[in-house]
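Just below sit the structures, each encoded as structure tokens.
Each reported figure results from applying straightforward, stated rules to the coordinates on display, with no laboratory input. Since the structure is predicted, the reported quantities are computational estimates derived from the model, not experimental observations.
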Structure 1
Amino acid sequence: MASGIKVSDEVIEIFNDMKVHKAGATEDDKKKRKKATMFCVSEDNETIVLDRGQEILQGDVGTTVTDPYQRFLEMLPLDDCRYALYDVTYETKDSAKKEDLVFIFWAPEGAPLKSKMIYASSVDAVRRIFTGLKHEWQINCLEDIEDRHTLAEKLGGDEVISLEGIPLSH
């Protein structure tokens, strides 16, 4: 069932910026690029908008944010749903360093039923905008996401040996 909720132009612009690594981008531009960001349904339940202040910039990684994955987990509200984009960096057994954009639908058990229904019925509107993504993940509790192995499994299973620079033990 579609909710009729629209995706804001700002959300579309953020997705396009995160999806494409611009050739010739300056170091300053690279630092301002989003590593992770969250989106929410507006108060009037009509539009999917940026969840202000809930983002990690590439320039934060290694300076103010030592572990972007842990910081991302801390941004997830335990009492409401969210959509998120996470630009994950990982390494595989063949020593290839990779980056992939992951679309996350966060619907925790503690969220109100109305919120879960609105987000679930609006996820297709977001999917239609977020074209070309290889990875999508619906998460319903922190236990499903806290272990890096769960995300590594989504990205390539046993081939993934580190996530955000932190080695995985298999």
Structure 2
Amino acid sequence: MALIGGPPVIFLDEPSTGMDPVARRLLWDAVTRTRESGKAVIITSHSMEECEALCTRLAVMVNGQFKCLGSPQHLKSKFGSGYTLLAKMRVEEEEQDLQPLKDFIESTFPKSVLKDEHQGMVHYHLTDTTLTWAQVFGTMEASKEKYGIEDYCVSQISLEQVFLSFAQFQHCTEGSRK
């Protein structure tokens, strides 16, 4: 409805909340085409997936004040700390011992935080901001055989994690306490 009449500025509040994935994708495509046609689109959303798909610039607001402004990549680079590391061991037996791999990661990447482990996989947050992509990939590649690593993935911190790092400073108001 907001696009009818071709307004120069479109305001959307949580536009894809409650939509199924197919309808959400159709909406996102329509919003993207509108933005690319030169129209200004302003969205409020808690969905970082939606923001990453649609926005060229983001602002994060905490307690009614803007805390940051920039492209999704700029915000991840500036406010994200470290990398996410997922490593999967080769499946050779029912009970896999992940401890040697965990010991290796924790000793090689100081300040790493184990987020999850299950079915031969470990998920770490590498918090050392001095690490480079090359160091992490080189170390993991060199240790694949020794620790039986079948596959691994290193990625930048997500926009969701950046948003949550700001959201922790949100005050509770009387109306929102339960």
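Observations on the structure shown:
- Answer label among 1, 2 for the case where mean projected area of the Cα convex hull in nm², calculated from the coordinates, equals 10.3: 1
- Read-out Cα extents along the principal axes in Å, for residues 62-101 alone, computed value 40, 23, 13, structure in 1, 2: 1
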